[in-house]
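Please find the structures below.
Only the coordinates and a few stated rules stand behind these numbers; no lab work does. In this text the structure is predicted, and so the values were computed from the model without any measurement. Cβ atoms are built from the backbone, for glycine too; each structure is taken alone.
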Structure P
Amino acid sequence: MAKHRIVRWSKQTLPTDSEVEALLHAEGYESFTWYDVPGATYRRHKHDYDECIWVIQGSMQFEIEGETCLLNPGDRLYLPKSLHHTAEVPGRGVSYLVGQKRT
């Protein structure tokens with residue numbers, strides 16, 4: 001089974017929603033913007049498509065194969081299809097783009 005991948009944002013200025021959307025589209029993803037309130041949780045689940053979560057504001061925490069991953073603004077997480085994961089929103093809430101690639 002394929003493994004997830006985290007890409008941390010390393011530039012000084014954060015990307016805008018439109019920049020993130022353009023980058024996701026260039027990688028072959030369809031995308032939409034989503035917002036979750038503080039304390040939101042997603043129980044263990046999987047998708048039948050590859051997914052990319054790219055945080056714009058706030059933070060989001062995932063558990064994948066026993067590993068806890070915290071995403072902050074600019075960070076992105078690539079989840080291959082069929083990989084079980086959970087997610088929760090600590091703190092103030094989170095705004096992010098969701099990329100979906102169906103093959």
Structure Q
Amino acid sequence: MNDKDAAKKRIQLLKQLREEYADTVAQTQEKLKTQQAIRKQIRQALDAEPKTVPELAQATNLSSDQVLWHITAMKKYDLIEEVGMSGEYYQYQLVEARKK
């Protein structure tokens with residue numbers, strides 16, 4: 001098999017895979033867009049001052065468990081950090097806010 005035949009076969013295989021997994025890719029892209037929109041809301045809520053999970057839930061109209069899930073992911077990638085306590089809740093702020 002020469003290079004042209006191998007390239008054609010590869011192109012056909014990729015086309016077949018795209019068609020076969022089109023629904024999965026579309027669903028994944030939609031989930032990603034939703035997650036990015038939620039994280040944008042959280043970042044905007046944290047712009048002014050540090051907030052707790054319940055404060056963020058109220059500011060974003062999301063449930064506390066959804067906010068906590070995103071806070072955990074954002075903390076994992078050093079996008080936010082814990083900066084203190086408010087009662088029995090941790091307060092979070094954007095890492096870039098600390099650098100200002």
Structure R
Amino acid sequence: MSKLHQFTLIDNTYSAEEARRVLLSLINDKIKFLDMQILSMQERFGSDTKHMEERVSELLRDRARINEVLQAAIAGQATLEIKSVVNIEVKEGVGLVASS
């Protein structure tokens with residue numbers, strides 16, 4: 001049986017520069033986290049980290065796209081409304097899955 005929880009991570013209006021700082025901070029922290037996980041799993045266990053490496057590549061592409069959007073918004077002195085929801089599903093009795 002699983003149980004779903006939902007949390008609002010971001011729900012605000014930002015200047016384009018503030019939005020850039022908020023979003024890039026989140027994505028950069030996630031990339032750093034995955035890079036450290038990859039290094040740890042490879043060195044300690046010799047584990048296959050292909051999924052995590054692919055996720056880092058996806059995040060790098062997303063970061064570039066976010067930068068493009070936000071640079072245009074900064075140039076146009078736009079404000080941005082950003083909403084981000086985190087869904088957490090607790091699955092009882094299921095083993096640990098590699099993080100992404």
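A value of 2.0 was derived for distance in nm of label points 7 Å out along Cα→Cβ at positions 11 and 91; which structure in P, Q, R was it taken from? Going label by label, the one that fits is P. A value of 2.9 for distance in nm of label points 7 Å out along Cα→Cβ at positions 67 and 83, calculated from one of P, Q, R, originates in structure R.
Of the structures labelled P, Q, R, which one yields -20000 when helix-only ellipticity at 222 nm (-39500 (n - 2.57) for each DSSP H run of 4 or more, over all residues; to 500) is computed from its coordinates? Considering all the candidates, the number was obtained from R.
Thinking of P, Q, R, which structure, once log10 I(q)/I(0) by the Debye sum over Cα atoms at q = 0.17, 0.21, 0.24, 0.25 Å⁻¹, for residues 35-74 alone is computed, gives back -0.53, -0.82, -1.06, -1.13?
Details: P: -0.53, -0.82, -1.06, -1.13; Q: -0.33, -0.51, -0.69, -0.75; R: -0.54, -0.65, -0.73, -0.76.
The value was obtained from structure P.
So if we calculate relative contact order in percent (Cα under 8 Å, 6 or more apart) for every structure here (P, Q, R), which label has the highest result? Sorting by relative contact order in percent (Cα under 8 Å, 6 or more apart) in descending order puts R first. Name the one structure among P, Q, R that P(r) over Cα pairs in 10 Å bins from 0, in percent of 14, 33, 32, 17, 4, 0 was derived from. Only structure R yields this read-out.
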